[in-house]
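Read-outs throughout are calculated quantities, based only on the coordinates presented, and are distinct from any laboratory measurement. Worth saying up front: this structure is predicted, and the values here are computed from it rather than measured. Cβ atoms are built from the backbone, for glycine too; each structure is taken alone.
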Structure P
């Protein structure tokens, strides 16, 4: 019974923390607010997680463990390359719309703690890109796409999907739209980004 209670308390903490981080980001979140939302005292919160940074990492890893298998499945299934690009974009954008704190956290964490990526890479679910790279080479050889380095293509795909989330305030100001219209624009990225990439490489 004690172990069940511990698991339930930890789950409540992570759920509460996710809500607060989504609303206020890493800098604006307060441990007391997270404790209040989880309906525990701050001392107990610190018993489970000694710092806000460790709690943020736990929330991130939980979300990453949900996203990574989806991305890994897309990259390593037998889907044709263009459909794979569409599926990657759809999976990533759909997921980050539900977890909007993730891209900014990755950037922040890599800047302040470059070794954090080693923790992610050690996760069993960390995606492999080898099959994707092989598909790109085969698509070039068969004349389906223009010659392009597979790593560069993957970086292009990831960049076009990530920046609209980490650059939200700047992009909203540049294109002069409100939050409602920008959220719709993000939904449209599921197809717009994929079509842009495919049109740039196909012959």
Structure Q
């Protein structure tokens, strides 16, 4: 039996179904008809919200990226390093729960301009948050944004390598990512870093 929903709720429902399906299978293996069947709507209604399967996929990636960015919002009451580790932990948790979706989103961004735009927008927001936190423990100069941008490329690559061959714990992965940032920006070893007075 079909449930009537307002436009906002229906769109959110379709995006949630898409996220679940795309997280578990490659883009080409998911059909609009399958999404519509799960949502108990017609394929035509789904096309009313999203003009094509590709547009639907891009909307799913954009929605998931926004949720991930929101989930990684730093807690200003934590020290900068703890804020950083909490943000990395969010990414690792997401990758653990949705390994296929994480792989698709990060690898597709390399070849798809729309997904690259989403990826770069999310990266810029993360970079700015990290620079704000780093300013509490060190001087942020012209090299720092470049180092942070490079580190933001390192983190998903490290997570993807870990997903493919998890020989270390998630805690070790989180620590590795944090140490890599500290090294990239030229800070002391993490245990010795303290906020500037």
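When distance in nm of label points 7 Å out along Cα→Cβ at positions 97 and 129 is calculated for each of P, Q, the greatest value falls to P. For which of the structures P, Q does the calculation of helix-only ellipticity at 222 nm (-39500 (n - 2.57) for each DSSP H run of 4 or more, over all residues; to 500) return -26000? Corresponding structure: P.
One of P, Q was used to calculate Rg and Dmax of the Cα atoms in Å, for residues 81-120 alone, giving 11.9, 34; which? Source structure for this number: Q.
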